[in-house]
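*Asks:* The data blocks that follow each hold one structure.
Every number here is computed from the coordinates shown, using simple stated rules; none is lab data. What you see is a predicted model, and the numbers here were worked out from it, not measured in a lab. Cβ atoms are built from the backbone, for glycine too; each structure is taken alone.
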Structure 1
């Protein structure tokens, strides 16, 4: 017999939603990781939340042609102040190297400057012209500075006043990375949740996404990450010598590369800022992350007509591109996002995913509507994963439905959805499914469409003439 006052606890009937991340890019490319202070392993997803952290883990170079991840980290952290980013470097200094034979190097201010591709490891050999090998740490130090591996002669070493030195070393070979390497590395998006606890919702590969094989894999992964989550693949249409050189060539290149999926956002051309050239997908990812952040992490607003960090349009070779409003709208009408300088400075221009105009389902072709469906779906998976394998009784079903309803009503109240409701329909839940532990819950949501056309009708009203003169 118990004699006294006792207290027990019962689980809350409504769960706290686990809201999916929004505006988090997963980027595959090359980085000068051999220059990094704490180099990340090749082919492994790396979470970066700041410029300093990205440089520490991946290194940095202004040679964006060879080191494509550097373009993205510069744009995302420096220009859009967005974070986090998940990056995968495919340039492996352990295998993608070649030897540079010994040759004489001039010494200036007691320093020899080697290209940034040079690797500072045991294969770096520095000798005097008389063939006396120098010792690292005693005769010289080696470090990366900007675009160079610097060999600095030490004042108390044995070669401080030398005017030339003979140097041999190994160097990385970015040119050995091909589209197949990038496509293969896309598979590591499956590791993001287990290794980093984050599911990205933007997939990028600047410098490679225009390759049809890469774009196809990006679209496939965007449609199914871990078999549960969805994302958007930001694809650049080729602007190279064999690519689209003017706006009227773009549709042919888009369809030729089979960029027609609702999980793809097609971009053309490139953009520039001063001497820097960016793939449009790179800046669009930064802009989308910025807009999502401004809206509390909810992707209900289109990036269109929002400012990019640019001062012109260009092709891969730097040729400038001029677009009129009519030409930009032609691109938009074929499911292509571009940039336009019309009334508010340079802005992203376009609300459609790559499936438009062949797919006319509003949940597929509008970028913000499509992203909201993905975001809500991803959030539901993460929120209710803990309910799997619980006894399927009325209490469980009520908890799931009440939690979903309360969360969705909050989105409606914030203006992120026009309306939403949760139902368990009898027609979708036959007895045989319920007996097998299968339940289907139907969720109705209506994200707002972007107001991409506002029409004013002007009419002359003669009655105002009479009223004015009589007065």
Structure 2
């Protein structure tokens, strides 16, 4: 897509002197990953309009890219979907009365049904502009009413009719989105555990004095109907004390099939466990600065990581952020979603081959979180539920796990729990005790 973004209402990169204030309506959103880092919105760059621009319809909609700068020198880009109209929708109007001359006042397009329909129609037509273009493999994939999926996620999903879902990426990466690449690979491998990929939207962003970059703005996938959220199912089971081992065992088998397909499709290799242990220790050191509660456990955690030294580890493409919230139970079995990887890592880090035990550890930690839904998470019944469910999942994943593999799993589980302590410290301080309980158990057991 040659050229730079052009706008029918003028080349108005919004800066701090203009309507950068519209970011105030989004900066506490669930999908904003920079909480607790004292970030500052330094610019908002508009892309081309989806469909008719201002003056040609009662509403105009476009993506706008907010650039967030942090005191440590880091920079992140987030996508906003903004509609403009002269007729104000009180429930959707953005704060501080942001507006564009000739286009009207700014609204959150996710709360503007007419704008959402316009957005999806533009994608379905596979339109192309200087700043974005759509690729859709099935011409009938985007037909029907559009509604916003109500769950809180790191991205925003739009359900279109009964067959497709548009996943609007919020934090934008420079390059091809990993979620699209993995879905494409799994589809070509014939694995049905992931939704079918129908298409995507590519973008080209030129944010002020920074170099222009290519990014993926959205992904179009099969809509998984009659699907129940894995997290909801597991927490309800833990609360009621009902058996979840059959479901956990089947989920383990599903993850194993995904790992096999990814190993056959993406580059794989081996790494020295010492390198992995050193990396985990560095993460622990950084995490302790954010969450001092980890300090007294640091020596025991380092001993846990030492179990990886001298151990060769097979590495491959993995999910990277696997937990119950990334699973759906359907009439046709488990489906796994969101293959973007761990949000706090860069795209290059998430694309690097990693140990499959990282994914396994992610689900182990998720089962631990699920027991928090019990009336008394520390009760013998809650602990028994967590242990039985975890062991069933591991049995489904592999018929036999060696002592060395168990040591690797413990190290990766501890590494994940440390990440959770940092996340909870920054976002939900009252939940820090949940991953800390796991850290204490792991270090005492080892």
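*Asks:* From 1, 2, which structure was Kirkwood radius over Cα pairs in Å, for residues 193-336 alone = 15.8 calculated on? It would help to have the intermediate numbers written out before the result.
*Replies:* Details: 1: 15.8; 2: 19.3.
It must be structure 1, since only it matches.
*Asks:* One of 1, 2 was used to compute helix-only ellipticity at 222 nm (-39500 (n - 2.57) for each DSSP H run of 4 or more, over all residues; to 500), and the result was -11500. Which label is that?
*Replies:* Answer by label: 2.
*Asks:* Supply the structure label, taken from 1, 2, corresponding to distance in nm of label points 7 Å out along Cα→Cβ at positions 65 and 137 with the calculated value 2.6.
*Replies:* Considering all the candidates, the number was obtained from 2.
*Asks:* Work out which structure the value 2.2 belongs to, where distance in nm of label points 7 Å out along Cα→Cβ at positions 145 and 161 was derived from one of 1, 2. Mind dumping the intermediate values first?
*Replies:* Details: 1: 2.2; 2: 1.5.
Only one of 1, 2 returns 2.2 for distance in nm of label points 7 Å out along Cα→Cβ at positions 145 and 161, namely 1.
*Asks:* Further, regarding this structure: For the read-out percent of Cα pairs over 20 Å apart, for residues 129-184 alone, a value of 34 was computed from one structure; give its label from 1, 2. Intermediate results must be reported in sequence, preceding the final value.
*Replies:* On the way: 1: 42; 2: 34.
Only one of 1, 2 returns 34 for percent of Cα pairs over 20 Å apart, for residues 129-184 alone, namely 2.
*Asks:* Looking at structures 1, 2, which one was mean count of other Cβ atoms within 10 Å over residues 225-232 calculated from, given that it came out as 19.0? Walk me through the numbers on the way to the answer.
*Replies:* Details: 1: 19.0; 2: 15.5.
Answer for the origin of the read-out: 1.
*Asks:* Then there is this: Looking at structures 1, 2, which one was Cα Rg over 2.2 N^0.38 Å calculated from, given that it came out as 1.24?
*Replies:* It must be structure 1, since only it matches.
*Asks:* Between 1, 2, which one scores greatest on distance in nm of label points 7 Å out along Cα→Cβ at positions 57 and 345?
*Replies:* Result for distance in nm of label points 7 Å out along Cα→Cβ at positions 57 and 345 over 1, 2: largest is 2.
*Asks:* When distance in nm of label points 7 Å out along Cα→Cβ at positions 281 and 425 is compared over structures 1, 2, which one is greatest?
*Replies:* That would be structure 1.
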